[in-house]
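What follows are several structures.
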Structure P
Amino acid sequence: MTSTLAPPRSILSLLFIGIFLGPGMLMLWLGRWKWALGYFLLGLAAGFATGELEDRAILDGSIVFAAFTRADLWTLAIVGLIGLVHGFRIRHLALTRPWYRWIAGVPAIAVLLLIVLVYPVRILVLQPFNIPSSSLAPNYMVGDYVLASKWRYGYSRHSFPLGLLQFDGRVFGHAPERGDVAVFKLPTDTGVDYVKRVIGLPGDRIQMIHGVLQINGAPVKLEPVQLPDMFTDGGRLTFQRETLPNGRSYVIANEMDGGPADDTEEYTIPEGHYFMMGDNRDNSQDSRFADAVGMVPEENLIGPIAFRIWNSEGVPLDNRPEETTAGP
């Protein structure tokens, strides 16, 4: 029994499946399972080979392919582009309703529903992030997955992916509160997301003296606390409860006295900017380091952390130090 040809697949369906699901799924959609298998194998082989070259320092993807952090991602993108062009060239040769085209059709529908129903929530309401470093320990640990509240601070051009909307300032803006743990775009590289605590507001004077935070010339209140061994990093860390002038209270970690940022100049925060710091004071690259982070413009703020979801390293979420939002 010979297969018959179907009317050409629509351009939109080819673009959608080719871009979001790759050339292998695209060939299944066109009823060409042999080509689909070939593209699956080509993608695996190309990605593996390029990754090996990069791991062996033969190819540096961060330089040669600056748009991605790894060259193998670019390789897969090139294979995908070849498959997309190939798909357009043979779309008029699609076979009539082979059973396996639904292998591509079902995930395509799932991705479409994700874009239509879930992605607007991610852009406008809650966006997931993960905590990749210990700079906010012991309150947020490596491997924590969190949701940032997008509406709390309003929206700027950094709130939208891929630079879809370009404008200055914020709309529906609300000022952060001192003590918020917030996600922001790194001022020195807006392609990087950072998570730190809001310490200084516009017009404030911020300084560290012998490891003690000073806000507008006054030291914040510090009280020693004890935490379980799981937070002490083998006994290297000690802890204090820090209370800000507005009553926000949380635990900070210290590893050493006289660290590189325990004594700083006094910073005066300009209008429209914020001073951000990590809770793990000796292991946080934050606004104390002007060349790396510096003052954070208001439009770089994404939103405060609203929820912890889970921890990929198996660290429990229910025994973190208590944070309070009001003074005594």
Structure Q
Amino acid sequence: MLKILVTGANGFVGSHIVEYLIEQKYKIVCLVRKTSNLKWIKNLPLQYLYGSLNNKKFLSTIVKDFDVIIHCAGVVRATSKKEYFKVNVENTKTLCNSVLENNPALKKFIFISSQAAQGCSSLDSLRQVSDKENPVSDYGRSKLAAEIEIKHMLNGKILYTIFRPAAVYGPRDKDIFIFFNLVNKHLRPVTVKKRLLQLVYVKDVANAVVKSIENKNSNNNIYYLANSKQYTWTGIGKVISNSVGVKTIPIIIPDFVFHLISFASKMLSYITKKSLVLNEQKIDELLCDNWSCDTKQTEKDLKVSFTSLEVASKITYNWYLKNGFFNKLSIK
């Protein structure tokens, strides 16, 4: 039985990966901080290691005990480029260095990156992994920089697989929850300008990650994770509302509203020293024309399929209902 270390296991995507690993009977150890909220994994049959990814001495003592490392830890929102790079890039470099020095026999290093590392495209094209990267945010740039470090440091020494999920939704998510919350209020957002994006159900991300562990096809490769169907904002709202049986009316959001939110978010973030869900750079990403990618190679190599929005949105909406998300003014 392979022994697997998971970083960021207490997070949205990480917790789902851990659940799927347990179902597949792997031996799991989660690296978490003492201040981490373990709400989603506290009742699972897991072992915890309390420490930090920026502690070289600590990492050197623990990485030697594992067959596989799944690196999910990172920041999605930050108040500065420096913070994005410190957490998403420097911590990844430190972890890779520790592996090379203390566990050169590691069977595989799996990194959860993001579609944001590649960047968006024009309306008439699907992004290929081989395309030139052009991230539009510091988050995307930090994820791309982390990918580059992994390939440079591990190539020819330790096998790796890198995943670039599209916008991830599902139970426990706090970002795309905005769509579900609007539908619950009988509203659905409509942008004036046509914009396309793809989504991926969180359990499909977990499935692909776990399938890559012992799959030779995935060695030293990068994969997009997304349902192949492209949606407009209007389309997403309609699918969710139809799937859950809630009648909605369109609420038109002109681009200037996004810019106003961006400005207000920037000011509030400056005052509070905290990054908001809809921060300035997230809005820059939202205003891209097309977040679409080609997943044919993913489906071929890993033998995976992606759950339709119709099915997964109903599961997700009902989970939010059951867990009282719609009754909270803010989700902490």
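Throughout, read-outs are computed from the coordinates displayed, never taken from laboratory work. Values in this document were obtained by computation on a predicted structure and should not be read as measured data. Cβ atoms are built from the backbone, for glycine too; each structure is taken alone.
Quick notes
- Of the structures P, Q, the one that 16.2 was derived from, the read-out being mean projected area of the Cα convex hull in nm²: Q
- Parent structure of the calculated result -12000, given that helix-only ellipticity at 222 nm (-39500 (n - 2.57) for each DSSP H run of 4 or more, over all residues; to 500) is the read-out and P, Q the choices: Q
- Given 17.6 for mean count of other Cβ atoms within 10 Å over residues 13-20, calculated: source structure among P, Q: P
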